[in-house]
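Listed below are the structures to be examined.
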Structure 1
Amino acid sequence: MPIQTAFTMVMFYSMVLFLPAAALALWRWPRAWVLLLALYLGWLVSLMDLRSDDPQGTVLLLVTLGLFIGFARPAGAWRWALALGVWVPMVGAVAGASGVTAPAAGDVLFSALALVPAFVGVYLGAFVRRASARFETAETH
C-alpha cells in the first residue's frame, strides 16, 4: 500500500474516531463544544491544505471559521485560535516526516504562519461579539 494511501486512511479514520470521543466529552463537559469544534475544523482545514499548493483557501477558511468561533465564545480567544490553527503545521510536519510530502524544514516553518489567520479570525469574531453587545446595550437605553 502506498504511503499516501495509508496516510489518508489513518487521517480519515482518526477523524471518524474523534466523533464518538467528542460526543462522550460533550456529554461530560458540554462547555467544551467550542474547543472540540475548533480542533476538528482545524484538522479538516489542515488536510485540505495538504492537498493544495495555494494558501489562499486555507487562509480564508481559517479566518472565516475563526470569526464564527470567536463570536461564539470571545473569552479565551487565544485558546480557540491555537486549537484551530495549530493543525496546519502539525499535519504538514507529520506528512513530511512520513514521506507523504517532500520533507522541508522551511515548509513546516512557513506553515506555522497559519496561526496568524486563525488568530485574526478568532479575535475579529470576539471583537464583533463585544461590539454588538455594546450596541445592544446602547440601543436599549
Structure 2
Amino acid sequence: MGVNYIVLALLPNEKDRIVAWLSELGIACPAGESRYPSIEELRSVLDHLEGYTICYNTKIGDWYADISQTDLVAGDWTVLLVSNYKGNDPDPHEFSFRHGSPLLMLRILQRLARTCGPLILFPDTGDLPLVVTPELDLAQALHAWD
C-alpha cells in the first residue's frame, strides 16, 4: 500500500484556517495567498521535467499524469491526479499525488509555486505537512521530513 499526498493552496476563503492549522503544528507559513494550477500550467511544468517521461491520461472525471524517471535504474516516479475533471483546462484544479517519490513531488510543487504561490504537501499517513515555496531547499526539506 502506498502513501497518497494531498496538495493544498492558500485560497482566500481557506487561508486563515490553513495558517492556523500549520501554526498549531509549529510550521511557519509565508504571507500571501496561492491558487491551484490550471491543466495548462500542470502540463507546462511536467513537460519541462528533464529526465522524466510523462504519460497523460483522461478518463471520466479524472485527468492524470504518470511521471517516471527515464533512467529506470533510479526509479523516481509518481502519479499526479486531478479529480472532478470536466475538460476545463484553463480553470484552476485541485490535485493530489498517488504514491511515488516525495522528492519528485516537491520538485513539481516548487516549480508550480513560482506561478501559483506557496503550496502545501501532506501525506495521508498523518505525518507533518510541508510548505513548498520557490525558495525551498529541497534536499534540506526532504531530510527534515524523513
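Bear in mind these aren't lab numbers, they're just calculated from the coordinates by the rules spelled out. Here the structure is a predicted model, which is why all the values come from computation and not from measurement. Cβ atoms are built from the backbone, for glycine too; each structure is taken alone.
Summary table below
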{"item": "For 51 (percent of Cα pairs over 19 Å apart, calculated) the corresponding structure among 1, 2", "result": "2"}
{"item": "Comparison of 1, 2 by FRET efficiency 1/(1 + (r/R0)^6) of positions 50 and 122 (r between Cβ atoms, R0 = 25 Å, to 0.05) - largest value held by", "result": "1"}
{"item": "Value 0.85, calculated as FRET efficiency 1/(1 + (r/R0)^6) of positions 34 and 98 (r between Cβ atoms, R0 = 30 Å, to 0.05), assigned to which of 1, 2", "result": "2"}
{"item": "Among 1, 2, structure where helix-only ellipticity at 222 nm (-39500 (n - 2.57) for each DSSP H run of 4 or more, over all residues; to 500) as derived comes to -27000", "result": "1"}
